[in-house]
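As structure tokens, here come the structures.
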Structure I
Amino acid sequence: MIKAENLFFSYTGTPPYVLDGINLEIHDGDYVSVLGDNGSGKSTLMRLMLKFIQPTSGRIEVRARQVGYVPQKSDYSNSSFPITVYEALNSYRRLLKIKTKDSIAQALEQVGMSDFTGALMGTLSGGQSQKVLIARALMGKPDLLILDEPSTGVDIGSQKEIYGFLKRANQEDGITVVSVEHNLDAAISNSTLIYHLLGGQGHLCTSQQYAAEFLKNRRRNDVNI
């Protein structure tokens, strides 16, 4: 579904590169968490997948019928603009040219937000707002879902619910999930694959392999201390 070949990217167009010769394949039905330190290129890779920016050289191909995108924050977060959950989703429905309004109710039901249809977006908690963003992304019935740190600013209870939605969407609906993550535990517990970025280059492995390597390195560091 996603294929990057010899992918280089620099915001100046010249070295040093944020992404330095990336080769990556993500297949239909994968659930991939993208990990790495701040500045490692996680968000840059996500923006390239979404075609928000173009590679400096190399190529990245995304073969998806419909892509759903979940940003870190709602456009309406902490906003006094008087727009309800229904109105926000309905505007997106029109943008996608979805004919039936039932898609709004169905999407909100999927994320447990049916009782908040008339709530103002600016009054929602971080977890509630994130659930609405996921509902919005699911409205177009995407076959690829890309998320930018979905648990940022979200309480523990809502985090568990959100990752539950994502896991079901992946396992039951067959949606390919790519999630830029800072939440290591969630990445290991929920994704099937982890792509770790370091120094502009990446390494893809299973979540079990990553967990084993992480624990081995932690024990080694404990001994060194």
Structure II
Amino acid sequence: MTITTFVVGPLQENCYLLVDEQAREAVLIDPGDEAERLAEAVIASGARLTAIWLTHGHVDHVGAVAALAERFAVPVALHPLDRPLYDRAPEIGLMYGMRIPPLPEPAVLLSEGGVVRVGGLAFAVWHVPGHSPGHVAFVGGGEMFSGDVLFAGSIGRTDLPLSDPQDMRRSLERLSIAPATTTVYAGHGPATTIARELASNSFLSGLARPIGS
């Protein structure tokens, strides 16, 4: 498995290209902008893109979805509770100077307890609302794609429309019990680990210690 990070768009969002090298299959997680750059990276990887996975529907995470889904003829996976944000992305994007075409209908509806796969790799879907109602994390193989719930040294905002601070607290508690060595790939900023955040992130103070710590 290889994970390549691309920082894209005016809000400096992290898009991830996840490749199963044995199967030569790939997915894009949260392609927020710069569709042509991301398409070139997919082609350069030599892998076949099979899907687009979205942690949530905020504009900075979905801006390149339409172009990439059409170019590679791949399905989009999204939790249905984030459809209001996803559907309004073209309108909201104008506030950030982003021209986003109408987004394709999500073909894969994510839910708690589900599993998404690329090649021989499997990731559990954790529903972790708070930053948005349908926010999910993808967890597997010692890796976590946390979107905008958990960052290195911080957490996602809960003062946005449809955000909920109480849901965020519960979601952080959930993430905190992942194995301490889990690498966290966030929606913004550098990668981190569960252990590092429990030791140094003030927003996680008082939460349960992770398994294996």
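Just so it is clear, none of the values below were taken in a lab; they were calculated from the coordinates. All values reported here derive from a predicted model rather than from experimental measurement. Cβ atoms are built from the backbone, for glycine too; each structure is taken alone.
Here helix-only ellipticity at 222 nm (-39500 (n - 2.57) for each DSSP H run of 4 or more, over all residues; to 500) was calculated and came to -11500; which of the structures I, II was it taken from?
Structure I accounts for this read-out.
Hey, mean count of other Cβ atoms within 10 Å over residues 174-181 derived from one of I, II reads 17.9; which structure?
It must be structure II, since only it matches.
Rank structures I, II by mean count of other Cβ atoms within 10 Å over residues 182-189 and report only the one at the top, that is, the highest.
Ranking I, II on mean count of other Cβ atoms within 10 Å over residues 182-189, first place is II.
Can you say which of I, II returns 18.3, 62 when Rg and Dmax of the Cα atoms in Å is computed? Don't jump to the answer; show the numbers that get you there.
Working: I: 18.3, 62; II: 16.0, 46.
Answer by label: I.
Check the numbers for relative contact order in percent (Cα under 8 Å, 6 or more apart) across I, II and tell me which is largest.
I
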